[in-house]
Each structure stands twice: as C-alpha cells, then as structure tokens.
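The structures come next, written out as structure tokens.
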Structure I
Amino acid sequence: MDPKLEALFNPGTVALIGATLREGSVGAVITRTLLEKFKGEVYLVNPSYNELLGRKVYKSVLDVPGNVDLAIIVTPAPTVPRIMRECAMKGVRVAIIISGGFSETGGSGARLEEEVKENAQGRVRILGPNCTGVYNAYNGLDTFFVPRNRMERPRPGPIALISQSGAVAGLILDWAARRNIGVGLAVNYGNKLDINEAELLEYLAKDSRIKVIVMYMEGLKYPGEGKKLIEVMKAITKTKPIIVYKAGRSRSSSRAVRSHTAALAGNYEIYRAMLRQAGAIEVNNLFEAFEVAKTLVTQPLPRGNRVLVITDSGGIGVQSVDNLELMGLLIPELPEELRENLSRSLPPLVSVINPIDLTSGATDEMYRLVLNTVLPTNYVDMALIAAYMQLPGMTPKLADYIIDTKRFGKPIVVFSIGDNEDTRIFKAKLEGSGVPTYDRLEVAAKALRALYDYAVIRGVAAAGYS
C-alpha cells in the first residue's frame, strides 16, 4: 500500500483549488464545509480572489506556504492539467479531482484525463476525476459537495464505504445518518485514473477503527484489475468482512455503467464468481449492505447455521422460517426433553417446537424464560427474535433481557415493527447496546446468513454444519 494514501484520508494540510462562495457552486459547499469542519489546516486557492471569509486566498498552489498533503481540485476540466503540473512541482502528495468532463464523456475528455496523469509525473497520487471524494467522520474532512441541510452526514462508526458512484455514496450516507448507523470513512473514486478500489481496500483494512467495509461496484476499467482485486479481497476477508453490491448486472445497465464512469460492467456471473472466490459477501442493494454490516459489526460469529426463532405471532413465525430457509439456514426442531422443560413453565397454547410461538398472550418474562433456557444449549447457534410492543403483555423491558443474553456468546437479531413509543424505546435500547433491529424479515435473515458465511470464511463454523 502506498503510504501517500494516508494523506488522502488524514491530511495535515489541504489546499482547495477553486475555492469560492459563489451561490450554488460545488466549490462554495466544499469551501464552507472544510472551513467549518476540518480539523487540519486549509489553504484556499483561486486567482480570482484575494480573500474569502476573512481568509487569505492564494493565486496558485505554488504560492501556498509550507507543504500541502492533499489538493482538492474543483475547477473546470480544461484547467486541471495545468493545475496538476503545479501540484507536482509543489510536492503535493495526493489530489482529489472533483471536476467532471474527462473519460466518462469520451474522446476529448479521455485525452484530457491522460494529460492530467502525465502532468502528475508519478509524484502526485490522484483520486478521481469525476468524483465526490472523501468523507472522514473522525477529522471532518468532507469533499462531498451536497450541503449538510440537504444531506446528513453519519456519526463516526466502524463501517467504511467505497463507492464507484458519488451520488450513490451521498444518498447512502444520508440514509445511514438518518438511521443512526455509524460510518467512519467513505470514498468515491469516480473514473479511477490512478487510485483504485484495491488500494482503497488495503488502506481501510489497516484502519483499526473500521470493522466492516461496504463496496458499491459497477465495473472494472483496466486489464489485470480483477486479479489484483481478488488477491486483495482474499487477504482482507481473513480478518475483516467485505460486503459488496455489484451493480450493472443486466445488459442495459451495463451500457449505463460505461457512460457513467467509463468502466466496463462485464458479465455479472463472472463478477459473482470472483466475489465468491474472494470471500466477499454479496448483497442486492446498498441499504441491505448497511443493514447487514451492523450485524457483522456488533455480533459474535456463530459456530453453525441453526437458528432459534421466538415470536409472538404464528404468521410471523411462518414467514421467519421461510426467509431463513431461503437463506440456507436451519430451524432445528428442539429435542423433546427441552420442549418438556419449556412447556412446564409456559402457557398451554404456546408452541415450543421452533419457531417458538408465544402467541398474543406473550410477555417479557416469557421471552426471558425461552432465551435463558434454549440459547445456552448446543441445539442452536443464533437467534431471531420477533416482538410486537403493541401487545398488552409486552414492554421495552424485554430489551434488557435480550441484552443480558450477550453472555451466552451467540448472535441475536431482532425483528420489530411499529412506531408507538414503546417500540421506539425498545429498538433504541437494543441498538444502543449493540443488538441490531430490523423491520424487514428478509433483511434480518440475510444478516444472519452473512454472519454464518463469514464464520465459515474465518474457520469458526464449518460449511453445511447442522
């Protein structure tokens, strides 16, 4: 891994080339964001200004005093080759080119991109062009050019995002922020003239704050990239999970990928096999990726694929089993001795086979009894708990009982829907204590499957174990 990538995520000094306060411009958003949020030194560069917001503005990056770790370029595409030459002369370590109008537009844009690369002289590493750049929740570095009143930024957290699309990255960060999902680092690499996803993966793998890496990937661009990406992923997934959403699966969407970032989407089945070989966890959309990631971040790895299902609705129990079995997980029938033990302490109408249906007469204490009786046994490896706070016997106290079962060392996910006060308190308690909650059964099942798959990759569980 090139040590210069440290300057991409954690620069001490940043030069914003194209700084402005012009209303509605990309440069204005980034100017204000960096000055308000970034914890390092910011130098503003624009030959059209002498001062902005009381800060001196330099005519060129060459005029900036001292070293520049990171240059952020937001000027029109035709100006970028000259600016890149100046960055190389200045000794800038990394440049983020936000500007579009390069290879994604074809002929003349592609030639312009090559000129930029030549002028970097192999001395300046380049992210982009045609990208939104980097979001670092820890140090305030934020080159995403959507104002914060239109796109919320997530709190610092153990998930990192690598995205080939800038708009997709922005949308998912906003969504994660509204769901209180912590995202520590995010990067959009655009046309990947230089820095690519393999290098970004290697960097994030070495960051101890990051526990799970999520990737949005459209396609590869250069010969040999696929082989390198597999090698890097294989090495990383031995210690850190990678979740991938590969877009551009159909023929029509593959064409769209090429016009978007000048990448080739390729045959989806080839990508799918490549990701499987690399030990990556594939998902069907980015929302699912982040929902799955929060389980991988918070839960211990299971030793097998047997799931205990506890519910207060027979219908939800049936749907839970459907979704879990579609994911290739097992819902084992509990042994007779254990069922008899449960039956002695539960009302006669309760089904204790698995799924355990506590019926609409369910109470917090009934859930606690089942959890403390079944979860410590060797008959199950993980649990899906479905609970409705709308029922008369249910209260948010159940969250405390679920949190207490962490001592058994087995993963738990919770399915609960509703917007009444008790439901909100119940889910907030769980999430605050590292127990993931879901409002879609298929995503809860996918999260448990991902946990099991990663346990197999890590050698904690055996494939096909039952």
Structure II
Amino acid sequence: MKIAFLVPGIMATRLALGDEEVWPPTPLETQFGYRRIDKLQDERVKPTTLIYNVLSFQFYSTVKDLLAGAGYTRGGAQKRYVDFPYDWRRDLFDTVDDLATELNALHEAGASEIALIGHSMGGLLCRLLLECGRYDDAPWFGKITLFVALASPHLGAPLALARIFGVDSTLGIKGSDFAKLAANPKYPSGYQLIPAPGEQAIWDLASPDLAALDPYDPAVAPRLGMVPALVARAKALHDVLGQEKQPGHVRYFYFAGVGHKTVTRLNVALGAADRADHRKTVVTKTPDGGDGTVPIYSALPRIGQRQLVVNEHSTVFEGVPFKRVFFRLFGADAGAPVEVAGGEGAHMTVALSIDQPVQQAGEPIEVTLSLVPPAGDAEQVTTTAIQGRFLLDRVDEDGNIAERGFRETPLVYDGPGVNRLTVHLPPIDEPGLFLMRFASGAQAENDVRFAVTEA
C-alpha cells in the first residue's frame, strides 16, 4: 500500500476548546477582529481536523483533490491519502513524536511506501523527522521514499519576526495579540519560524552602517523584546536542519511560490536603547520576493530539485504548472511539465494570484496575472497586449454572491512581450468577503476569493 501523507502548516488545523471551535476565526472575526486569543492559549485546546475550506474558498481540499486525481484516496487499498491534524502551537520537537507514531501505525497497517507532503511549517516538521536521527532505525523509516516541500520556510521567515514584534496582523488577529501568543512559553512554534542563525534579517536603523541585530545573541534578544528561552527552541530546530542530513533513500523535491511582495527583513531603531520601540519598526516587503509569506531564498534552501510557481503561500499548490509537476511525482500525468521561452499565444489562458488571502482595509491589493500554456503544450506563452476587467463581487459566508458588481477595474497593457503581469488594485475600505474574476478575451483559469479585514 502506497501512502501520500499530508502534514499541514501553522494555523492550518482546526482547534477546539470543548465544544467550541476556537480556530480558525469565523468569517465575521476575520473581518472585524478575533477576540478569543485567551481561549486560543488554553492548555485544554485540542486539534480536530485539517482546514480543507475556509472563508468560502478552498485550502487543503485542492491538495486532497489533486492526490485523488493521482489515485490516492482516504481509505484506499492500494493508494491511500492520509492527513495529520496537530496542535500547531506546540514545540515541533514534541509534535514530531506524534508524527512518528502515526507513521508507525501506517507501517503496521501494511504501508509499503510513504510519501511525505509538508506545507509551510509542516515541511519543517517532516525534515525534523527525517534528519534528527531519532527514528533512523524505526521499521517505517526506510519506507519513506519521497518528501515534497510546499512553500516551507527552511531558513525561516522574517514575517515571523514581524508577528513576534507585534507589527503584523492577519485573519482578524491584531499585532499585539500575535505578540502575546508568540511570547507564551508553552507554545514555541511561532518562534521556530524565525530566520535561521546567520540569516541577518533584522537591521538596526540607528546604526550608521546598518549593522544587523542577532536575535540568537542572549544579550540582544531581550532588547528586541524577544524571549531567549523561545529563541533557543528555534536554534534547536535549526541545529538539526542545518546539519544537512538528508537520508539517502528519500528524494527531496521543493516547490516555492513566487510573484508576490514578501517580507524580507525588519528594520528596528535600537542603537544604545535598552529596549526597541516597535512602534518605530519598519517592515520591508520586497517585490517578487516570494509567495507573500516565505521568501524565495528560504523555500529553496539547498541544492536539489525544485519548481517555482506563481502563487501565494496558502494556495501554492494551485494552478496548471504546479499540477503538471506534482502529478508526475505521484505517478500520474497532467501534461508536459516543461516551461521554456516561447512565442506569443493566440489563445491565452490567464491565472490569477493574490499576495494574501486576507487583505487590510485601505491597502492596495497586489494581483498577478500569469499566462498558462495550453494543455499539452510545453512552451510558455507571452503576449504583447492584455485588455480586460477585474470584476469584484461581494460574497457571503457560504461563498454565494451577495452583491454582484461591487467594483470593476479596467486593465489595458500594450508593450513588450510578458508572461505575467503584477498590478495593484485600488484599496477596499470596508471589511468583507470577496470574489475576484478577470474578464477578457482570454480564458480565465481561476477566480480568487479573499477577505478584507479592519484589524
């Protein structure tokens, strides 16, 4: 029996406190603010299921459907799909033991071959299992033949620092609540996503030569408002991952999302101050720096086999270019997985990608249009002209259109050949749930659903 085993990322498993689901936020909380941060930190909270759909749009259901297309289904006799819901607040060194227990159970149930698929922090969890050395002699360990990393922050993500410093908000969670959760010593996973030792992602604006600040220095961490004991848990993780102990029998394959502005550093005015005032901290977002969450350099940390796709972090597994490669890894075929410079396409297919599934009210919305080669065509098409309209509809919590024609924004491009185009649409000033489409002479591969929050 072949196993496709999906390990989700941080904040991607539903959590419940008794009969109350405390995570993910409700659609109203996403728009107007999440007020249950204290309940989220309760030790009695338990994981339930993966978040397959949220805010009226697909999430891990896309991966599940792709694997079903390759023959892997839940409970399948020959090819089986298995997921791993877990408490994403906990230390990865604790969670990895639970992961090992699940794999052992699959081995005892007759698994002959196991492929690990890790999205975001789930990729770090998979690598910890594979590279820590604790499980090398386990009977199931040799059954693992493939590890697929989906937008995993192998070298950490500066966005994690922004949340620890309280200068980032999303999903209705305000910055101060992110900082509160991150500082809880019982739940170090947020710290385990900070940039790895040696990654100089914090710059001192008060330094004449822009000296980097090292959060792993016990004398510096408290001045940055960080908890040294939690920083030590991040170091412990990277001490393992930094050894590059990739098992010889496991094939590693990396997917990275590109095409979106991504946090690449934090600028802190520290100087000789005892403590940083993060009200003055500036977040640097680099255009085309990654998938909106993980910088490209962190998603592709080492020599190996990799595929870059134009998608944002939570939907990195969507679209034709991803599907064509992903299918091959699991013994299926969705067309030629080759992209080369090609000629102009007479009949374009256009894919939409947005930098974040939750946008801030009053902020411009970054959207990337990508041209997709026709089915079976290995060539990457270009075009010298794009003309169409971005159509926005307001939707309800079930994804049904509540207000058609909320906004229409025209697009006219006439210039050198391009295979993708990034634009910034006008801000939406009010919270809500929205559906975006692109109407033109080109065939649209997808629409995009997103939320706008006032938090």
> Out of I, II, which structure matches -5500 when helix-only ellipticity at 222 nm (-39500 (n - 2.57) for each DSSP H run of 4 or more, over all residues; to 500) is calculated?
Replying inline: II
>> When mean count of other Cβ atoms within 10 Å over residues 179-186 is computed for each of I, II, which one produces 15.8?
In response: II
>> If FRET efficiency 1/(1 + (r/R0)^6) of positions 131 and 435 (r between Cβ atoms, R0 = 35 Å, to 0.05) computes to 0.45, which of I, II did it come from?
In response: I
> When mean count of other Cβ atoms within 10 Å over residues 11-18 is calculated, the result is 24.0; to which of the structures I, II does this value belong?
Replying inline: I
> Any idea which of I, II comes out highest on relative contact order in percent (Cα under 8 Å, 6 or more apart)?
Replying inline: II
> Of the structures labelled I, II, which one yields 48 when percent of Cα pairs over 31 Å apart is computed from its coordinates?
Replying inline: I
>> Say we calculate FRET efficiency 1/(1 + (r/R0)^6) of positions 83 and 203 (r between Cβ atoms, R0 = 25 Å, to 0.05) for every structure; which of I, II gives the highest result?
In response: I
>> To test your reading of the models, identify which of I, II gives 26, 21, 16 for semi-axes √(5λ) of the Cα gyration tensor in Å, for residues 51-226 alone when calculated.
In response: I
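Laboratory data are not the source of any read-out in this text; all were calculated from the coordinates shown. Worth saying up front: this structure is predicted, and the values here are computed from it rather than measured. Cβ atoms are built from the backbone, for glycine too; each structure is taken alone.
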